[in-house]
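Computed from the coordinates by the stated procedures, all read-outs in this text should not be read as laboratory data. Please read all numbers here as calculations on a predicted model, not as lab measurements. Cβ atoms are built from the backbone, for glycine too; each structure is taken alone.
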Structure 1
Amino acid sequence: MNGVRVGNRIIGAQSPVTIGWENVPKVEGGPFKRLFFTWFQPAVLFAMIAFWYYAPNSIAKASTAIGIGIAFRAFLLALEWVNPRFKSWELTWKECVTDLFYVGLGYTILNLVDNFIGSDVLIENLLASFDWDKFSWFTGLPLLVQAFLILFIFDFGQYWMHRGMHNWYPLWLTHSVHHYITQLNINKGAVGNPVELFLIGLGIGGLFDFLPRAALLAGAIGMSIGVYQHINVRFNTPAWWRFLFNTTEHHSLHHSQDFEATRSNYASNFIFIDRIFGTCVDGEAELLGMEGGRRMSIREQMLFPFTEGWKTMKEKLGKSDETHAVPAE
């Protein structure tokens, strides 16, 4: 397997990948089907922006955002059955149980932990000791500009956190569990070791509590873009969308069984951040996961960073003892 040269790297030498948008399959069918799956993503984004921009204050609140998010994910789950990207990614009962376990974990234990030691707690203490009135100019910006800036700042931090997880071994141990998933579907973004899920959830949302409408709008835009990373739906993604935003295609390469492909497409929402720093690869992959697509049990996912870290430490200590051993006479 020769792979394809992308910049200074060879992508696809270890596992088959598709490189280049011209080689990604298109949605087949009648004109309505092709129209729907071409413009669905932009239509949802513009609808979300319009709703949160014009909705009265009595509706524009966190509980509404949660309700919309749940309904939207349920609809996308139905689309996965109607127009799957790959048959091999279709949801099974075993995968569904695993996904629901992690979704429940995120809404309960991880949420509780985040309330005590998460980034918003640290930011709350920071806000109490700093004169944030100096940044009142931010509130004078148009609401849509505020929302996009909030989302960009968050995504820029997520890019470097994610990239760090692929380049620093202690962080990689926590993140590697997420790369053992063997398919993408609507809930796969919730699957991972709790330590990694906590770290990847760190952000600057608490800095913008004084701008509730802008923060809600930023969250809605982020959901309308980022939700497609882990989804088994074939779209005819418009060229401008895939240039600006992360897509299922981009993220499938990031989860590929090919090592070089996984070291790309780190941004959560704005793929142009990857383009700026030279880590963007356009294309897609069907074969996902580590160790040739080995599937981990929930128990192994929970313990893997600690057992693997302990094993690595013992190996290093063993080599160190051998190096310093006194040779026999």
Structure 2
Amino acid sequence: MRPWGVTEAPVTLKTDTSTQSATAGLPQVSLARNPGIELDLDWALGVQANTSAIERRAASLPGRRSVKKAFQAAWLCKAVSLIDLTTLSGDDTEGRVRRLCAKARQPVRPEILEAIGMQGLTTGAVCVYHDMIETAVRALEGTGIPVAAVSTGFPAGLSPLHLRILEIEESVKAGASEIDIVISRRHVLTQNWQALYDEMAAFRAACGPAHVKAILATGELGSLRNVARASLICMMAGADFIKTSTGKESVNATLPVSLVMMRAIRDYHARTGHMVGYKPAGGISKSKDAVTYLALLKDELGPRWVQPDLFRFGASSLLGDIERQLEHHVTGAYSAQYRHPMG
């Protein structure tokens, strides 16, 4: 079974040797990184958002996109490969992280994957706090699964700027190949776009070869217009991914916000030629929701974005529901949730 239920030929993209070393930490990467551009305030401030139209479009998606049987299983296997399996708890231990990494290496029971021809399936990455990076790197050695670290005073992002930059640098030294940073929401709420650009550019520089995901905390930005503008500014400053949420806000990933951010990515690509990734995080826990997000992504950005180097789910709880759906596909029966532990 193909992991993605479509028949398009794979897109082959060329990179020169100077970009290959910078992208070696991510699976399936064949793209040069987004280098960013100079701040273009005329472009950013010209962006508007028709909230009612966006919400109508988002509301129409779940009913329009329904897949069944083998096609559903294929979409769900693809979703597994796009999950950033995450533990960000105050009581994290090395043992918990090692168990999570074992789950990332074998996210679905072997007999289920064998039945559908998907042996070797892994998650997209493992995401942890700084102190757990070395443990995760050792547990994933030889797998090609990257380790991501949250940084910059996650989740609030209110520590002093020089400490946030130092935190990034220390996480890269420890072996993280992806860094999830949080922006200063106040820069968006006060419309200080130059400050947001400068901050994001400093974070990108501190990441060096590690890819940087910019968490916008969209539930705290006040409007979809602010989400669109913040998305563009972060991409202009060199973000490799834009991400909705920390998962700690009262409102996390939503379809309207995703539509806005995907269209910002599409506009940025159309104008600059640079492809930027997208990561919805928080609140996506059901298989049906994952399929809806993937359908939206494919509609808005095309099949090339449905790869781990350009899309991730920040939704660890989603994996358990996908496992149950895949087992139902194979056996015809739903299993109890406790049969699919995270670690």
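Calculating distance in nm of label points 7 Å out along Cα→Cβ at positions 183 and 279 for structures 1, 2 picks out 1 as the one with the greatest value. Of structures 1, 2, which gives 28, 57, 14, 2, 0 when P(r) over Cα pairs in 20 Å bins from 0, in percent is computed from the coordinates? Among 1, 2, the structure yielding 28, 57, 14, 2, 0 for P(r) over Cα pairs in 20 Å bins from 0, in percent is 1. Starting from the value -13500: which structure in 1, 2 was helix-only ellipticity at 222 nm (-39500 (n - 2.57) for each DSSP H run of 4 or more, over all residues; to 500) calculated from? Value -13500 for helix-only ellipticity at 222 nm (-39500 (n - 2.57) for each DSSP H run of 4 or more, over all residues; to 500) corresponds to 2 out of 1, 2.
Supply the structure label, taken from 1, 2, corresponding to relative contact order in percent (Cα under 8 Å, 6 or more apart) with the calculated value 21.
Value 21 for relative contact order in percent (Cα under 8 Å, 6 or more apart) corresponds to 2 out of 1, 2.
To test your reading of the models, identify which of 1, 2 gives 3.8 for distance in nm of label points 7 Å out along Cα→Cβ at positions 143 and 263 when calculated. The read-out comes from structure 2.
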